[in-house]
Structure I
């Protein structure tokens, strides 16, 4: 049997705690039922943080201002192309 799950967090510490809890759940359940299991995890959408001073952020704010728009920055749940690009070192 294969079980697929997903965990996300903007905090690496919280993500590590969540993954540790998931691994413990798999291991203890296998022990309870006298079977074996393997827990694997992989990063699909790396987390990232852009400060208000990042060039891409100031550029976007400037462009919005020229259109007569204003905006605010906020954390998102991730899972976007931006996560992939930023994880590869492209600041966008």
Structure II
């Protein structure tokens, strides 16, 4: 968590935009202003979620836990894949 705080400090000190890739849902919510949830297909985007939580972020905040649940649900979606053939 110390590294996460350091990333936030750098972002605001340097007044820069950062693009980070993580598989840690809590880390994404804690650090991001916007989360892009990717699908299994290369480059497929399932959702773009704006994070409207004040900083510093509280991981026990109701909205934080709701966001965690929402993102976590994407990992358990089942959709039948139908292949298309051009003949």
Structure III
């Protein structure tokens, strides 16, 4: 769902930028819009990567693994600043 939303936002923003350029608006006035599109593209790439990792099993944790991490943090085995 997030991927579809980002795709739609990017397409809409790109269309708007193209329309403004077509109206003769200098690109200097569109730089912030271009930046926003670039950030949305980066987010889209990141979300797609996360989805791929979840689907491939690279980004997953079992109940047992989660319990082990919780136990380690509770017992202070992970280190860190306790003071």
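Work out which structure the value -11500 belongs to, where helix-only ellipticity at 222 nm (-39500 (n - 2.57) for each DSSP H run of 4 or more, over all residues; to 500) was derived from one of I, II, III.
On the way: I: -14000; II: -11500; III: -25000.
Answer by label: II.
In this comparison of I, II, III, the computed figure 3.0 for distance in nm of label points 7 Å out along Cα→Cβ at positions 5 and 37 is attributed to II. When Rg and Dmax of the Cα atoms in Å is computed for each of I, II, III, which one produces 21.6, 65? Computed on structure III.
Coordinate-derived values only; no laboratory data. Keep in mind that this is a model prediction, so the values were computed, not measured. Cβ atoms are built from the backbone, for glycine too; each structure is taken alone.
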